[in-house]
Structure I
Amino acid sequence: MDTYLIIIFIAYICVVFAGYWLDYLNLSHLKKRGNKIPPDFEGHIDQELLNKTQRYVIENTKFDFFSSLFHNVILLIFLFGGLLNIYNSWISSLKMPFIVSGLIFFLILLYADTIIMIPFKWYHTFVIENKYGFTTSTMKLWLTDLWKSLLITTIIISLIISIGFLIVQVSPNFWWFWIWCFFLCVSVLMMYVFPYVIAPLFNKFTPVEDESLQERIRGLMQKVGITVKSVFTMDASKRTKHTNAYFTGIGKVKRIVLYDTLLEKMDKDEILSVLAHEAGHWKKKHLLKHLIVSEIFAIIVMFVSFKIVQTEGLIHLFNLKESTFFSKIVLIGFLGSIVSFPFTPFPLYFSRKHEYEADTFSYEITKDRKSMISTLVKLSKDNLSNLYPHPLYAAFHYSHPPVLERIKAIKGR
């Protein structure tokens, strides 16, 4: 094996084991501190529930370890064991048009990855989630979701690949810029399409029926200065007992969505605090800021990828017999996962910062810190969230601040 290839292999192994080490740190931290009920949770959870939370976190971490280990082994065999070379040569031997070859190349990989991960997804849903009382889905619904997701992904990926490779053909010297423009348009378009086209294929969305709650919501939105067509409840309970809420869409199609499980467990003041938090993301333009930053990095990545594709370095490095655009993209993606790992905490830091800002916006608008805190306590309790994540683990994995830190910030301590 070439020296540089050995270095890449070792670098990837280091990245993988760094992730496992973070998992170990997190579990060690939980076992050391996880038996103590935090003051803000006293009266809301007992020792039995705290122990259940600890077991849930440990079991999920172990599951993630084995599924990740299996996936990484398959990936390394594919890239370093000669399978990519065989697969790439086979695609080339078919002598099909460039766009058709690209479609077949990536769709087969998509289907292979989906099939390989099906047993793991099934186990997580019907063994782990069911064991801890979360799963409400049936096997029929689970299978229906699976084929719907695969069908939708196939359609979207096929359109993106076809147009993307057409751009490469038409503009071989500037495709990196035009594809970046295309991806930006797709990202914005999906913000319009997802709430009205894709999401309803999986869940039923209905306006919140409680008239008094609707009136309070309208008053809050008017106070905030945001025009939202409606606040919807989603029938999440047909799949899970987890609770959540989110803001989706853009422009005139933006909407707030509340899980029906959340509506069942929160009082009106707590629901208003959740809505105010989601509204805070919009008022603070967090989505726009995220889009701008991500697109700046995206165009840099596109240009670097273009420069790499122009050379045959990766083809020679991985000893591929046929030089194809598609194999180069796969290898660039693999190398990108190694290079990007040390930078993972940076976008997550800003995401957590935005969550703090949205929390602040919520209690300043509602004048109700107590409901915001009780909401976080209930969400953590109902979802069996880890109350004591290791700080370094949180830096690499948490898009939201750990709940105890959020409560501390709300209290102004």
Structure II
Amino acid sequence: MLRVLLAALPLLLLSALPVQAQFGPQGPPAVGVITAEKRPVTETTEFIGRVEAIDRVDLRARVTGFLEERLFREGQEVTERQPLFRLERPPFEAQVAQAQAQVAAAEAELNNATIALNRARELVRSQAGTQVRVDDATANQRTAQAQLLGAQAQLRVAQINLGYTEITAPFGGKIGRSNFSPGAVVGPDSGPLATIVSQDPMRVAFPVSLRAGLELRDRYESRGGVEAVQVRIRLANNQIFSETGRIEFIDTQVNRDTDTLLIRARIANPPRSQPGGTGDPERQLIDGMFVTVFVEGVEPVQAVVIPRAAVLQDQGGNYVFTVGAENRAQRTSVTLGRSLADQVVIEGGLQGGETVITQGVQRVRAGQPVQPNPATPPAVREGASPSPAAAPAQRN
């Protein structure tokens, strides 16, 4: 009996081992693959910028007087030359009248001096007068002329000061809050009465690191430089602004403190439609607001795009597994470009046409045989955004 038990013991132990140990190792792992293909991609580089009004002015009183009227509503859009403030006019009107009287008196003096000069010349011609008298009359006439010019200049100054009692908008834009109320005494030293900023178009200023600036130049120089790019912005609520802009200025000096280059783009800021069409127009861009700036190519370029899940990384850098001869996995180093949602642009390492492992890459080792099968497309969730093929590529 003991001999029977000893003979049966190896069979019992063998039956207790896992199935894999009983039948040997499994075959090559099954993986999902795609064919790397080139497709049109819009190149995009992301920066942080600030919206600026192209025109901005602080309204100030150019003469001292009582603020009589405020002719606008705070926060409204105003048109060029629209009256905004009016100072008390009677004191300045009186100065104009006084200057006009001085001009009239100077004109009378000039007339008298001219008559005296003509009389002195007649007496000299009839030998009844002297040349000295003619010289004195000439000097008096010229003095009267100078006095008339001075009186006319004072009249002009008085008229200019009278015109300064009405403060108008130098350009169209949106006016802010008023810093003074009617009845206050204002003057050149009182500070700004209000501020006007232009509304359409606006300017977007964003600093670019010197390295990024050189990369942009190298990328688009052969395609027309700044004419080959356009600017889009994303607002604070993550909404992409509907209008596109163009670069209009690149600073000629690098900021030595930050090693950045300032770039400015001009972008339209049209009013948004309002129900009923009443009230001031609403515009999305506001002077001083922070935005995310996308500098993107006007024309798409052909680039290899693969799922981001296919890209692995170690100390040697980024790489993917491709399927080579005899269905063996091969490690291929790649250089990543911009992101397309869940996909990535490959700038180096893949030329297009390679079979890339995108599913099951965790089970793959370099040189290991695999069982390639077409990769299963990702499930589309209800309400998900459209395919990233239409989205702009963004810098990592």
Going by distance in nm of label points 7 Å out along Cα→Cβ at positions 75 and 323, which of structures I, II comes out largest? II
Label whose coordinates, when mean projected area of the Cα convex hull in nm², for residues 59-178 alone is calculated, return 9.9 (choices I, II): I
Test item: helix-only ellipticity at 222 nm (-39500 (n - 2.57) for each DSSP H run of 4 or more, over all residues; to 500) calculated as -8500, pick one of I, II: II
Thinking of I, II, which structure, once Kirkwood radius over Cα pairs in Å is computed, gives back 24.1? I
Given 67, 26, 14 for semi-axes √(5λ) of the Cα gyration tensor in Å, for residues 91-266 alone, calculated: source structure among I, II: II
Starting from the value 1, 4, 7, 8, 9, 8, 9, 8, 7, 6, 5, 4, 4, 3, 3, 3, 2, 2, 1, 1, 1, 1, 1, 0, 0, 0, 0: which structure in I, II was P(r) over Cα pairs in 5 Å bins from 0, in percent, for residues 123-362 alone calculated from? II
Which entry (I, II) yields the derived value 6.1 for distance in nm of label points 7 Å out along Cα→Cβ at positions 83 and 347: II
Entry that produces 27 once relative contact order in percent (Cα under 8 Å, 6 or more apart) is calculated, selected from I, II: II
Value 3.4, calculated as distance in nm of label points 7 Å out along Cα→Cβ at positions 187 and 203 from one of I, II, is from structure II
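No lab work stands behind these numbers, since they all come straight from the coordinates. Not measured: the values here are computed from a predicted model. Cβ atoms are built from the backbone, for glycine too; each structure is taken alone.
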